[in-house]
Structure I
Amino acid sequence: MALLIKKFGGTSVGDLQKIKNIAKHISISREAGNDIVIVVSAMGNTTDKLTHMAHSISSNPHKRELDMLLSTGEQITSALLSIALNEYGIPAVSMTGSQVEIITESLHGKARILEIKTERITDYLNQGYVVVVAGFQGASLSHNGSLEITTLGRGGSDTSAVALSTALGAEKCEIYTDVPGVLTTDPRIVENAKLLDLISCEEMLELASVGASVLHPRAVEIARNYGIKLYV
């Protein structure tokens with residue numbers, strides 16, 4: 001039995017029908033006897049909408065409150081997908097970054113992951129659940145020992161997925177996005193962009209440095225450092 005980490009980006013979960021389609025896709029993987037952890041982004045442009053709301057109220061919203069606000073986007077997706085999976089007869093549970101205990105730095109808006117405690121996820125997997133994790137977020141420890149919600153910055157759900165792959169000992173991490181894989185250039189700009197069958201982490205980081213957005217650079221760095229295979 002393999003452990004699969006699957007990350008679905010904002011376009012992939014852009015509406016309720018797409019969320020239902022993902023649930024059907026997961027049912028096939030479950031039938032093959034795999035344990036599955038799913039990491040999700042916010043639906044469509046939810047993060048942009050929430051950011052706009054905050055800046056409509058304040059020209060300089062407090063970064064802690066922004067993290068509280070923006071983290072709700074992924075929480076909505078994770079709960080909806082969990083509901084869809086259960087509707088299809090697949091036991092599933094949604095978890096926030098803080099519930100998982102993805103421990104980060106205290107820097108709001110672009111925190112880096114320090115540690116992931118895997119006990120709760122492992123316990124759910126052992127009980128036969130698919131675990132749906134809200135990406136892009138974690139929690140830092142305050143001075144009094146309580147948890148404070150943090151976010152990982154744009155593209156942070158990729159980082160969440162790869163970091164979870166490392167912590168849980170998965171061999172690979174599957175990234176589902178709105179393009180068919182890693183391409184030589186942006187297909188929305190250049191029609192004859194070519195699909196790459198294989199690319200090294202160093203080459204992927206170089207593409208990211210010149211604007212390729214298919215994978216977050218921090219996610220690629222973690223994959224390189226810990227030997228995680230990424231499938232896009």
Structure II
Amino acid sequence: MIRAILFDLDETLLDRSASLKSFLQDQYTRYLFYFREIPFATFQARFLTLDQRGYVHKSVVYRQLLDEWHIKGLTSDQLLHDYRTHFSKHATAFSGCHEVLMQLRAQAYKLGIITNGETAFQQRNMEALGLPILVDQILISEQEQLRKPDPKIFERAAARLHLSPQECLFVGDHPRNDIEGARNAGLTTVWFPNGVEWPDDLLRADYEITALTELKNALP
């Protein structure tokens with residue numbers, strides 16, 4: 001019997017794509033003196049390409065941008081600090097996020113979040129969305145010294161909820177980090193793709209949804 005629902009953060013509860021695009025407009029404006037020869041559309045498109053849905057560290061992304069455009073007087077460290085400082089101000093949740101979490105709590109499910117990333121950065125994003133008060137456990141890879149898809153981080157989340165992995169369901173967008181990792185730990189899996197294609201060599205998730213409000217269809 002499923003007694004807990006665990007969620008990925010980026011592109012599952014947090015609409016990272018929308019949040020990032022909003023932040024990039026803000027950052028571009030803030031550093032317009034340096035980017036004045038680069039149209040915003042070009043800046044945004046190149047950033048998103050290099051970023052690869054968040055799986056390339058921002059220091060690498062910014063260094064590449066500055067090198068490609070031969071921008072002087074501005075460093076990747078400055079832009080990275082700006083990203084870490086201001087991104088959370090643009091954090092946007094997916095439609096239905098808070099309503100679904102509150103409904104699940106009302107149904108007595110235990111709730112948790114498992115996310116890869118830097119502790120302080122991800123904490124600020126979750127606080128901006130008002131998520132910590134809605135869940136029972138939060139596991140961030142830097143703090144835990146474990147990263148998805150390692151099954152141990154999913155097992156640890158279940159243990160902190162005093163449940164077995166078989167009593168937990170995990171919702172995420174990444175086929176390998178989220179779905180394969182959770183499955184290998186024994187959790188029921190729900191794929192929320194958000195533009196990600198499923199690899200041909202991977203066993204599909206137990207359930208698939210196109211909106212958080214569809215999650216009820218995966219529950220008893």
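Every number here is computed from the coordinates shown, using simple stated rules; none is lab data. Worth saying up front: this structure is predicted, and the values here are computed from it rather than measured. Cβ atoms are built from the backbone, for glycine too; each structure is taken alone.
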Among I, II, structure where Kirkwood radius over Cα pairs in Å, for residues 22-61 alone as derived comes to 13.1
I
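As an exercise: mean count of other Cβ atoms within 10 Å over residues 94-101, calculated from one structure in I, II, equals 21.4. Which structure is it?
Numbers: I: 21.4; II: 17.6.
It was calculated from structure I.
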So distance in nm of label points 7 Å out along Cα→Cβ at positions 14 and 206, computed for just one structure, reads 3.2; which one of I, II is that?
I
Distance in nm of label points 7 Å out along Cα→Cβ at positions 38 and 142 - structure with the largest value, from I, II
I
Work out which structure the value 17, 13, 6 belongs to, where semi-axes √(5λ) of the Cα gyration tensor in Å, for residues 110-149 alone was derived from one of I, II.
II
Given a computed value of 34, 17, 16 for semi-axes √(5λ) of the Cα gyration tensor in Å, which structure among I, II does it belong to?
II
